[in-house]
1. A value of 0.95 was derived for FRET efficiency 1/(1 + (r/R0)^6) of positions 5 and 117 (r between Cβ atoms, R0 = 35 Å, to 0.05); which structure in P, Q was it taken from?
2. Taking distance in nm of label points 7 Å out along Cα→Cβ at positions 53 and 85 from the coordinates of each of P, Q, which one would give 2.7?
3. Match the computed value 5.3 of distance in nm of label points 7 Å out along Cα→Cβ at positions 21 and 61 to one of the structures P, Q, and report its label.
Structure P
Amino acid sequence: MVLESACIPIPSEAVMLFGGALAGGVVLAGVHVHLNVVAVALAGAVGNLVGSWIAYAVGRIGGRPLIERYGKYILLRPHDLDRAERFFARYGTPAVLISRILPVVRTFISLPAGIAEMPLGTFSLLTLVGSLPWTFALALAGDALAANWKSVSSAFTPISIVVGVLIVIAIAWWAVRRLGSRGRHAA
């Protein structure tokens, strides 16, 4: 949760669903983990807040020039930042609250809030309150899936293999292109 909210592309939905499933009694490798679904949801919201503080600080301290220069390393395109800034400009302070339930925008809204120097207390309150509905929804959904975890996980195993292979191919393709373009520039 911290990583996704700090603008690092980690699927928080999967993390929260898995946490909820652990709370629901999923046994992994013979180990039964005892978690409380409310604690999982609250931990997700706090993780969201901590990661959002990091992104907020980047926006506030480094501003748009820093984000434009280094955003590519965390897959943040100028288009994503423009979108978050437009959303923030249109809705102002409530944008932080509203955006926490919107995919993509929720990840990046902390940056323009930092750039705009929104008061940290207001930002923190809106971030925490805005993240609670979806962290609870995902944790509860994971908890509900726990009863059928074996059938759910076995259904996703072939999909996971295909996705894993595609990710490896995409990384290899990107690396070859990246290293190839460096060689051309050096010549």
Structure Q
Amino acid sequence: MFVLGGCLLIAWPFVETYAPRPLVRIRSFFTNPDIIAPAAIHFVDQFSYAMTYTPAFQWVEVVYDWNTSDATYFYYTQSLCLVVFAIAAGFAASMTRRYKWVAFSGSCIRLLGLVLMIKYRGAHSSAFQVVMPQVIQGLGGGLMTANLLVSAQASVPHDEVAIVTGFMLLVIELGSAIGSSVVGAVQQNSQRPTSSLH
């Protein structure tokens, strides 16, 4: 399966080049700033999200001695808030007919949440100080991510919406995977020698 998939992945651009009606118009697709800019923003956002989200569960269990149930609630707080606020952001964008300002304000709010999270990720912070940055990041992420995806979808003809959606979701997951890999490598190389002391 891996060999066949790899061969098909390598052959795909050549088939697309000579196809009378290609699935993806590669030249126009990858030079369209309305697709590439949201994809780059999503990649960086998911990269930073995965770097902070991956170790969060173990961190609250160790530092705050929370039980598994409380740590799970903490772990999924940002995701729940992101979904709720993404729905609200969709309504806001449809009512105002403006998505850029909603997405921009979401990115600023998300950055504020990241700054607060970095400030309060310590053993002497209260539970409110630890949880509230997760909620703020969920608010900012909800405002930003839904509108960026829609902006990329709106910039292509109807027959390419599925391709753009798939591409955006691929970029999001690549950012998440690379962010998780980076934090895993950091934990493996720098935290493992010191964790045996505790």
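1. Only one of P, Q returns 0.95 for FRET efficiency 1/(1 + (r/R0)^6) of positions 5 and 117 (r between Cβ atoms, R0 = 35 Å, to 0.05), namely P.
2. P
3. Q
Only the coordinates and a few stated rules stand behind these numbers; no lab work does. All values reported here derive from a predicted model rather than from experimental measurement. Cβ atoms are built from the backbone, for glycine too; each structure is taken alone.
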